[in-house]
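The structures considered in this document are given below.
Read the figures in this text as sums done on the coordinates, not as results from a lab. The model shown is predicted, which means the values in this text are computed figures rather than measured ones. Cβ atoms are built from the backbone, for glycine too; each structure is taken alone.
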Structure 1
Amino acid sequence: MQALKDDITKMAGEHPEHLEYVLSKFVQQKLKRGEYLFVAGQVCRSVYFVQSGLLQVFYVNSDGVEKTADIVTGNNWFSDIDSFKNGIPSQVSARAVKSTVLYKINRETFQALMQKVPKFAEVYLTIIEGKYKESSSRITAINGLNSTERIAWLRKNKPEFLLQVSDKLIASYLGISKETYCRQKQVRKTVENCQ
C-alpha cells in the first residue's frame with residue numbers, strides 16, 4: 001500500500017488531509033497470470049491502482065483477433081472510465097499478464113469519497129488528465145508513424161515495456177505484427193553492435 005500512498009501524496013501534495021481515511025477505502029486484490037479483472041460486456045465497477053505486475057487491456061476485433069488497447073505496469077492507475085462512470089458494459093477486457101497486486105475502490109465508495117474529501121476529486125482529475133495525455137500520444141504514434149518510428153516512440157516513452165512485456169504484446173500494442181517488431185528489433189541490435 002506504500003506505493004499507493006506515495007502516488008496519492010505526489011498528486012495531492014505533502015501531508016494531504018484525510019490520507020489515511022482515503023487509503024482505508026482501497027481494497028487489495030491479487031491476480032494470477034491469465035486471470036481476468038473484468039471482461040468485455042461486464043461493467044467496470046472500480047478504479048484500480050496497480051502496485052506490481054502487468055495488465056493487458058484488450059478487445060477482440062471483428063476478425064476475432066485480440067488487439068491491445070493498453071498495457072498497465074506497476075505504479076499506474078487503471079479503469080475503463082466510461083464503463084465505471086456511466087455504469088455501462090465495458091468494450092474491453094483486462095487480464096493479468098503476470099501475477100499482479102492492485103488496490104481497488106468501487107464506484108459507490110469512490111463517489112462518497114470525492115464528496116467527503118474534495119482533494120481526492122483533484123487527484124482523480126490528475127489521473128484522468130494523465131491517462132488522456134498518454135492515450136493521445138499513443139494514438140498519434142500509432143496513426144502517424146511507420147513501424148520503425150513506433151518502436152522508437154516506445155523506447156522513448158515506455159522503456160519499461162522493453163524489459164517487462166513480451167514481443168507479441170508489444171507488437172499488438174504498437175499495432176504491428178510480431179514478425180515486423182522482431183525484425184526491427186534485430187536490425188536495431190545489429191546496428192548497435194556495429195557502432
Structure 2
Amino acid sequence: MARWGHLRAGLVVGLAAYLFPLTPVRAEPAYVPLVRDYVERRVRPIVETPLVLNAIAEQNAEFGNVSEMDMRVLDEAYRSEIGKPHLHMVKLLLDKSVSHYLKSKQDASQGAIVEFFVTDNHGLNVGQSTITADYWQGDEEKYLKTFAKGSREIFIDRAERNESTQMLETQASFVVLDDKDRPIGVATVTIAIDAL
C-alpha cells in the first residue's frame with residue numbers, strides 16, 4: 001500500500017512539473033509594449049519609404065565587400081572627429097538627404113524621438129538625425145539581436161535615464177526589408193519613454 005502511495009505522489013509531482021515548469025516567467029517592463037506600438041505605428045512607416053530604402057541599397061552596393069578591419073577603421077575615423085571643430089566624415093553623413101529626412105521626422109515627433117538612424121547590412125550608418133557615438137553598429141546588440149540573428153522582431157533595449165535631460169529613454173531597433181522582403185539594414189530609434 002505504501003508503494004502505491006509513493007507511486008501516486010511521484011505521478012502527481014511529475015504531472016505538476018510538466019504542467020507548471022519551474023522556469024521563471026519574465027514579465028516585460030511596462031514601457032516595452034508602448035515602445036513596440038510606437039515603433040510599429042510611427043517609426044516603421046517612416047523607414048519603409050523609397051528615400052530610406054534606396055539610400056540603404058546604394059550603400060550596400062558601395063560597401064558590398066568591406067572587411068571588418070575596414071569597418072573598424074571607418075568607425076575609428078568617425079569617432080575621432082566627434083568633439084572636434086572639423087567634422088568631415090560626420091558632416092558628410094549629416095548632409096545626406098536621408099539624414100535630413102530622419103531629422104525632420106525626429107523634429108516632428110514632439111520629443112518622442114531623441115535619435116534616429118539607419119544602417120546598411122554591415123551595421124554602418126547610412127543616415128542619422130544627429131551625431132551618433134559611433135559609425136559602425138555591427139558589434140552592438142541593436143545589430144546583433146536583429147540583423148545578425150535574422151530576427152523580424154523589434155529589439156527594445158533596457159531603459160536608462162538620460163543624465164542631461166533626466167528623461168527615461170530606450171533604443172528600439174528592427175531589420176529594414178526591401179520591396180522583395182529581403183533584409184537590407186537596421187533602423188534604430190532612441191525614444192523618450194516619458195514623451196509617449
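Given a value of 1.11 for Cα Rg over 2.2 N^0.38 Å, point me to the structure among 1, 2 it was derived from. Please report the intermediate quantities before stating the final value.
Values: 1: 1.11; 2: 1.36.
Traced to structure 1.
Of the structures 1, 2, report the one carrying the highest value of distance in nm of label points 7 Å out along Cα→Cβ at positions 118 and 174.
Looking at the calculated values, the largest one is 1.
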- Task: Could you figure out which one of 1, 2 the value -16000 for helix-only ellipticity at 222 nm (-39500 (n - 2.57) for each DSSP H run of 4 or more, over all residues; to 500) was computed from?
- Result: 1
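Using Kirkwood radius over Cα pairs in Å, for residues 134-181 alone for the comparison, can you identify which of 1, 2 gives the largest number? Let's see the in-between values first.
On the way: 1: 10.6; 2: 12.2.
Of structures 1, 2, the maximum of Kirkwood radius over Cα pairs in Å, for residues 134-181 alone occurs in 2.
Which structure, out of 1, 2, was mean projected area of the Cα convex hull in nm², for residues 30-77 alone derived from, given a value of 5.3?
Details: 1: 3.7; 2: 5.3.
Label of the originating structure: 2.
Work out the source of 13.5, 36 here, i.e. which of 1, 2 gives that when Rg and Dmax of the Cα atoms in Å, for residues 86-125 alone is computed. Don't skip to the answer; put the middle values down first.
On the way: 1: 13.5, 36; 2: 11.3, 31.
For Rg and Dmax of the Cα atoms in Å, for residues 86-125 alone, the value 13.5, 36 is produced by structure 1.
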